[in-house]
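*Asks:* Below: a set of structures, written as structure tokens.
Just so it is clear, none of the values below were taken in a lab; they were calculated from the coordinates. Since the structure is predicted, the reported quantities are computational estimates derived from the model, not experimental observations. Cβ atoms are built from the backbone, for glycine too; each structure is taken alone.
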Structure 1
Amino acid sequence: MTLRLTRYLSPLLLMPLGCGAALADDGAHEQPVDLAPMQISGEAPSEDVDPLHIDSVNGTGSRLGMSARETPATVETKTQKDMQRKGLRTTKEAFGDITGATVGNVPGNPAVLSMRGFTGNTINVLQDGVRVAASTITTRDVDTWPYERIEVLKGPASVLYGEGALGGTVNLITRKASLDGQQVDGQLSYGSFNTQRAAIGVNQPLSDSVAARFDVSYTDSDSFYDVDDQDTTAFSLTGSVLYKPSDDLSMLFAFDHFYDKYDSTYQGSPLVPASVAKNPSSIVDNPYGLVVDKGNRYTNYNPDGAHSGARSNMLRWTTDYRLNDTWTLNNLMSYYTARRDFFLSGEQTYNNSTGKLDRTVQRISHDQQFWSERLSLGNDTYWGEHRNRFTIGTEYSYTDLNNPRQNGTTTSVTVSDPDVGSFPSSAASNWPGSGKNVVYQSNMDSTAVFAEDAFNLTPDWLLVGGIRYEDINLRRSITDLNLGTRQSFHPTYEPFSWRLGTVYNLTPDVQLYAQYSTAVTPVSSLLLISTANGEFGLSKGKSVEVGFKATAFDGATDILGSLYWIQLDDILTRDPNDVTQTVQGGRQTSKGMELTTSTKLTSQLRADLGVSLVDARYDDLIEAGGADRSGNHPVNVPHTTANAALIYQFNALPVTAGVYAKHASGFYTDTANTYFVEGHTVFDASLAYDLKNATVTLRGRNLTNRFYGEYSGYSATQVYVGAPRSAELGLTFKF
């Protein structure tokens, strides 16, 4: 087959609405039918002619092998090249580059995401397509080096990934062994706050059918936020062996090890009265006269010995087998273990009576084991002139989580020059009282069956649908070591999710799409759910999205646009007739628009832009004491976010210059909408010099040294202040 290269250019406010090949896509079937323009399956197009990767296969948006263009939803991809170009060192920084996303480094949930008006456990984070648990449990802020790319599916995705996928799904895809040839690449860098990074990767074919790859990365910093006593270390080791004896059979064996540790984790800057502050700032608006003190911006109020960290290991065995010209079989087996520690002072609250900060302390650990098996059968054939792609499968997973928790209080400290003391040991005498020294044990079995179908009604009109049924059995016990008591409960859930969407070729270069989808999410993370919350069912979400995807100027420009509406029913609220009773019946909605574009304005100048507007509100929410929060905005959800970049490559010199901007409007830190953190815009820049097999890059971040709040944590009166101005010199190489 041949690919027709005719392009249609339609200027709109100087922004193109052109798009590549038609949706009828086949590279393996010869049919005696003229299907007009067709996209050829195979190697992904060059980034120079597919800047937003919409012609590349996106496995996160569907299991049907469809490109991003064919998917009736907003999908976004960040390749390793993209991340290196923009200097995205960690997963937190990469998540923050997603259009419409905001991200924070809450110690109990590093790299926590907000997307499309929803946060925390309503956003799924996967590792190579595997969801180990809620993102609030498993996500860590690690180096981006091990990842070949990061794929994002916006909006509900329970039909693909089960409970929790409401606001969006992020898939971290590791580098894999390849038969394409030997390759060695790596990086070294040093920057402000004594931040050091080193990484290397090697891909080596061992024969015509076997290849191996490994990647190692190491990061150490006094603090990415320049906070006192917060040494940060991260290490990763990933490896894989590919066995491909024929074009019909492929097996990949992969292993991942990740380690990270933060000494005296940063809990955000506590709000204090302006009269107490050395240098009061104006970044937080509230009726109580509380401020973030610039004078204590770098102070860490954690006791000595406080720390947070995790180490995890994952094994995966992926088999792809082509049974014949139309049928394929895929099997994915995964095994995962992790140990996480959260030994920290979670809340540091100013006490007007004493003039000091009262501090809580927690010793929390996770010992988790998880394994899963997913088997699917796919078919790609024609019914006359109509192409049909179909997959059906089943998935089983088992999780064991042991979760000891100790919580209490420690000494109060002065706002300035605090004597932080030492973190209490695990001795039971340090954690007296009911509920202060407990062990939670969770065991969960989950079985699912799923199916997807993509049917070409015409060569230019694609219909996509999917269904998923799950059977979730949770067994949870709580043992109070102080009281010597034990309670247990066994909630079960049987959610059914579905989606139906369509994509239409308005021209061979412009696609319009629409989708209706559903999702389910627990009232809190299932593995950590309390006895009381275990009595409630899953909250139910639904969404409508319409949009377009287009390419123009011979592939030099991509543009994506979408409008969406999401509603989540049956969130926890209080009974309006008896506010002492917690019930399901609350509702949260969000509606918004997103626009992402990337274009080569000239042969030397490239411009990227991502803009998101979201209106997220609680339609019905009553809290303890009868406080009505209906109409209020959710926490950590700004109305407007934007990312922009200008990258210029000089002709006379092997030099590339880049300027980057990120904007977020203000957000609230509490559901009462009492504390409002003002918006901010941050500018970065880079200057890269290309050598024969390497690139040297000088990078500056937050060039204006903007003082701003980026997220809030467990307490409404603690605000995470963004990192100050910094510089970095780095070297990347490839042979």
Structure 2
Amino acid sequence: MNKGLMFLGASVAVLSMASTAWAADAGAASASVTAASSADGAGSIEEVIVYGRGETRQLQTVTQADILSVAPGSSPIKVIAKLPSVNFQSADPFGAYEWAVRISVRGFNQNQLGFTLDDVPLGDMTYNNFNGLHISRAVSSENLGAAQLAQGAGAIDTASSSNLGGTLMFRSLDPSEEFGGLAVASYGSDDTYHGFLRLESGLLPGGGRGYASVGYHKGNKWKGYGKQEHFQVNTKFVQPLGAATLTAFVNYSERKEDDYQDLSLDLIRRLGYRADNIGNDWATAVAIANAYQQGKPFPAPYRTPDEVYYDAMGLRRDVIGALRLDWQVAEQLKLKTTVYGHRNDGQGHWDSPYVPSYLALPGGAPISMSSQNYRVIRKGVVASLSYDLGERNTVEGGFWFENNHFYNPRVYYALDATGTNRPIDKWQKDPFFVQRIYDYHIKTRAYHLQDTWRVTDDLKINFGFKALEVSNDIVTRRGSPVINGEITAKKSFLPQVGLNYRLNDSGEIFAAYAENMRAFTTAPFQTSQAGFDLIKNSLQPETSQSVEAGYRFHSGSLEGVVAGYYVKFKDRLVSTRVGPAILGGPTALANVGGVTSKGLEATGTWKFADDWRLFGSYAYNDASYDDDVVTGAGVLVAAIAGKTVVDSPKHLSTLELSYDNGGLFGSATASYQSKRFSSYTNDASVPSRTLVDLSLGYRFRGEGWTDGLEVQANVANLFDKKYISTIGTLGYPYNDPNGTFQNLLVGSPRSAFVTVRKTF
């Protein structure tokens, strides 16, 4: 029996889900997160959005109630998408297919944001991640208690070296003090099933408590051929030690994802919305490879070898764990320390027509399996010490150290004439051709110091700074181009200041200013040795200056926030020619100017009747390039000054109507996104779209097996809208007037899922 049937069967048999109380320490804002429900069901709608009352910056927290409202197996980032200024895209109904997942906030893309789980850094959560992993692999969504988004000035102590823009901090559930557990069984479109089981120890002798969970998710792609499969194990334990508390977690993830093919506007017009890889047609894949290698016409309707591949798949295996100590050293002195480790192994397979297997395997196919391999080994510590000086001041300082070894080969595996000797969903070894092996070492050192000054009972001011230094070095172990060297990004003073003034019991104003730096990734090394030598002493890391201010209100049945912001993004990095072409100037990373973003955000919740809630958010963002792109010799590459930033919609809005009387519950959510540009010169774009999702469920009451039983149905893309979701999968061209650049993925059609839960 396979893993999916085994764990789904266990889930159905147990039919349990633990809706245990959770205490997500997600900063000061989460202190107001309370899951409020009454015994008679009146006013039983749980708080799902918390608006950061008392904070000096724009901040919202999504609670567990909202995370569980979507179909099981969904990425928690999909829930965050309803918050203002969040542009989230994916090509599957769960928002979990990592190649397609994109999130941007206020014009900053995913690799310019910061992400953490229980204070442990997740890197920038990009697909080819060299310094972290995606939240969907870090923890099961059922074990998440809260997700906190800072759209602009992220917390100064966030362990991130990429947060030019906002930060997204996830908190896992703490173990329950009661013995019990939780199980989830879900089935739906594309033969998708999801099983999850969590067992809670309850209080143990000595006061400790813990849980262990196992989850399995598997479904077919909604178009083409292939599957998405994910297996997870999570464990967490909390042990009080007098004035201290020790918390430990270890999580394991194994993910297999058949890829959707990257499309272009032209391919969508010619081949249709459901164009995809041809995993059921080996003969055509061979014909395309032979045509390319022999210079002959491609089989209709294909025109290039990249319009379709036989198959492609990403394999990822992760183990991540941490040990955290919270210690009240003295009445006014508190220490918090988190030691963590993470190992990732990955292979990204695709069947390549460019390197034939018959070069190494007599009688082999004209196709080989190309693989981008990964190994990330990280270890680090995040620590802070706070001292309360009395009623008015609290001083806090800390550091973040991380050592990271990133091993990154590019290899090819031989396929026989039938293409069946190497299943694409299996881990491969013994390549016949090693194109290159790069070995990176990344050292991160960050420090911060801040003071919270309660000037009066109504006025609070935060001020402080952080220092960040990240050094990257590369050694070429094999292959070409041979690149060796080191580059460092360093800023010793990145200030941040904010204030909050309480006007009355129902309103407050806030304002914040922050400076941030994004450390170099592996991109500076994606050139020749000559190219790297030209830039290594002059290249500047990207930086940002953010200003935001707003009004937060909370009066009776209505609460929300209105905010405005202005951001200057400097030293934007783009690959361009760094020397005169006549002298053979290589292409390398270069600073090409800045970006200016300004906008408005509004979001609120109105509990207009018992059991009813209306949530709405709107954001306007005007993000444009300040400068044209020129070469190192001053030659114009692209006239983009004044053009809108790619994948940056000017308008985003969400409207959600919810009902919950303690038994019957449900919601309808409509989200709108305006036009987005997919080329730097704005000559290619994808149209606006509006999507509607629906959920409906019922919680049974009583004793015996119905106690805690819950049934839920979810429908994504209710009106079966055809739309383009992710853009920029293969980067962005300067110009694309004919829409032929393959950097698009289309969104999934209508899909439905039914879930059964029960606590025990």
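*Asks:* Any idea which of 1, 2 comes out highest on FRET efficiency 1/(1 + (r/R0)^6) of positions 66 and 338 (r between Cβ atoms, R0 = 25 Å, to 0.05)?
*Replies:* Checked 1, 2; max of FRET efficiency 1/(1 + (r/R0)^6) of positions 66 and 338 (r between Cβ atoms, R0 = 25 Å, to 0.05) sits with 2.
*Asks:* With Rg/Rh (Cα atoms, Kirkwood Rh), for residues 274-505 alone derived from the coordinates and found to be 1.21, which of 1, 2 does the value describe?
*Replies:* 2
*Asks:* Here's a follow-up. Ranked on distance in nm of label points 7 Å out along Cα→Cβ at positions 122 and 722, which label among 1, 2 comes first with the largest value?
*Replies:* 2
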